[in-house]
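Any read-out appearing in this document is the output of simple, stated calculations on the displayed coordinates, not a laboratory observation. Only a predicted model underlies this, so the values are computations on that prediction, with no experimental measurement involved. Cβ atoms are built from the backbone, for glycine too; each structure is taken alone.
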Structure I
C-alpha cells in the first residue's frame, strides 16, 4: 500500500515538473500586425495561426497597425504609384475573435493610431481614444510581465516607436527583442512597411533597443527570393483541407473575404467545398515564417529520408540537416527617408539581420515544412457543436 502510494506520488510529481518545464519554455510575445477585416493581405490572417498554434508561444497581446486611408472604399497610393480599389476594411478584430474562439483563448487586442507620426519623437497623445488602446495595451502588457517580452512587428514601426517615445525606460527594461519586418536589403528599395510610416522606422533604427531586422524585399522588390529577405512562395494551399476543421473554416472565411455576421458560428461549419477547390491551386505569398521560427526557437531541418520539417531545437535528430535560419550581428545607418544600410560586424551591437543562406533551398524546404507544421496544430474543442 505505502509503496504504491509512493509510486503514485512520484509519478504525479514527475508529471508536474514536466508540465512546469514545458510551461516555463513558453515565450511571452506581443504581435503588432497590419491585420484588417476584410483582409488587405490575407497572409496576415494565415500567419496569425502560428501565433496561436505554436506551443512555445505565449501570445500576450495583439496590436493592430492600421493606416487610415486603407479604411476607405478607394485609396490613392502615390508612394506606391498605385490605387487600392479592393474596398473598405477595418482593424482585424473579427479574425482575432475567431482564433480566440477556436483555440479557447482570450488574447486582448487594441488599435494603434491610424495616422502617420509627425516626427520620429512623436508620442501621438492627441490621437482619438480608440486609437490609443493598442499603445496602452502594449505598455500595460510589458509592465505586467515578469519576463522580458518578444515583440514581433509585421506592419509599420509606428506602434512600437510611439510606445518607446512614451515610456522608453519600460521598453528598454521589458523588451527582449523587437523582430522588425521592414525594408529592403541591400539598400535601395523602400518597401511597403517602411512607407507606411517612415518616422517610426527611423525612430527605432536610431535607438539602442535590441532589434532583429527581417527585410521584406531585396533591391529587386518584395517578391524576389534572396539570402536576407523572408519572402517565399507557397505554390498552392491544398494543405488547408488537411488542417483542423475549424482552422480550415477560418482560412476559407478569410480568403473569401466573407462578411457574415455570425462569424463565430462560421468556424463551426465545414469550410465550403468551392472555396477549398479554389485554395487547392491558389499560390500564396509568405513573409512571416522566419520570425515565428526564431521566436519559438524552432529549426528548419531536412530529415534523413529527405522530408523537411520545422521542429523544436531540442528535437533535432542526429541525422537531421539543419538549414540556415540565422540572426547575424550588424550595424545600421538609417536616413531620414527610411532607407537604411546594413554592415556586418563582429563587434557588440544592438542590431541583427536575418540570414537564410541558400534562399531557394530555404523556399523549397518551407513548401513542405510549413504545411506539415500547420497540419499539426490541434486546437481544443470546447464548443458544443449542437448548441444554437
Structure II
C-alpha cells in the first residue's frame, strides 16, 4: 500500500494498493540453475558434515600428542628421581671405598659429577612436567593440572584390513563428496555455456490485483486485475566464433577436472595404503622396543649389583643407566607413533577399527 500527497495550491492525496501479485520468470528453457542447485547443494551439506567429523579427528590426534608429551615427561621425571636416589647411594659407597683406597680419586669425582647432573635433571624434568600438564589440561579444558598418567600394560588386539580401509574411506571421506561436487560444478558450467550460446526462450508471467483511488475507503472495492504473459525469443545469428570457443573451453575445463579427480583418487588410495603399511610396521617396532626396554632394565639391575660388589667401573654403570633410560624413552616414542598413526588412519577413513563401526558425531550420521 502506498500513499502519495501532492502539496501546493490544490493539495491532493492518492492511494495505491496491490493486495496480491504472483510473478514467474524463467530466464532460459535450456539452462535451469535450480536443477543443478538441487544436485550440488546437498553435496555441499554432506561435505560440511564429514569435514566436521574430520576436524574432530584432528582434535583426537592433537590430544594424543599432548597425552604422550605428558606421559614422557612423567617418565623422565620418575627416572631422574630414581637415578638421583641411586646416585646418592652409590656416592656414599664410592666415598667409603675411596677412604680405604679401593678406588681412585678420579672415579670418586666422576661419581660426584653424575650426582650433580642427576639433581639438574630432576629440576629440568619438573619444569617439563609442569608445562606438559598445563598444555594437556588447557587443551582439554580440564579443571585441574594435577594429572597422573600410566603406561598401558597391553595393547588392544585388533587388525586393520586394507580392503576395508579403502572401502570405508571411499564411502565416508569428505574428499569423495568433494570429487563428485567438483565434477557436477564443471558439468553445470558447461551446461550454462551451452544454454546461453544457442536459441534462448525467456518466459515471464504475472497475475495480481491492484487498485488506485483518491479515497482510502474505495481501495478495497472493484479491484483491477493484472494478467500478462510474455515470451522472448533470442536467436544468435553470428558471433565470430565466440560461442564455439566458450563451449570448447567449458569442455576442456570439464576434462581437466575429471583428470584431476582421477589423479587425486589414486593419490588418496595410495596414501591410505601406505599409511596402513606404515602403521603395521609401527606395531612391529613397538613390540621390539618393548622387548628392548625389558632387556635394558634387567641389564642395568645386574650392572648396578656388580658395581656395588666392585667388579665393574663407574663408566660401565653409567653406560647401562643411559641405555636403560633411552630404551624406556624409545618405547614411549614407539607407543606414541603407534597411536598417532592409528588416529590418523581413523581420520583418513572415518572408521573406528577397534569397535568396528563408522565414526559419527552427535546428531550427525551418514546414510
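helix-only ellipticity at 222 nm (-39500 (n - 2.57) for each DSSP H run of 4 or more, over all residues; to 500) computed as -10500: which structure among I, II? Going label by label, the one that fits is I. Once FRET efficiency 1/(1 + (r/R0)^6) of positions 62 and 94 (r between Cβ atoms, R0 = 30 Å, to 0.05) is evaluated on every structure in I, II, the highest one turns out to be I. The value 2.9 for distance in nm of label points 7 Å out along Cα→Cβ at positions 110 and 126 was derived from one model only; which of I, II is it? So the calculation was done on II. Could you tell me which structure in I, II was used to calculate volume of the Cα convex hull per residue in Å³, for residues 150-261 alone as 168? Going through each structure in turn, the value belongs to I. I, II: which one has relative contact order in percent (Cα under 8 Å, 6 or more apart), as calculated, at 27? The structure behind it is II. When mean count of other Cβ atoms within 10 Å over residues 46-53 is calculated for each of structures I, II, structure I comes out greatest. In this comparison of I, II, the computed figure 21.4, 80 for Rg and Dmax of the Cα atoms in Å is attributed to I.
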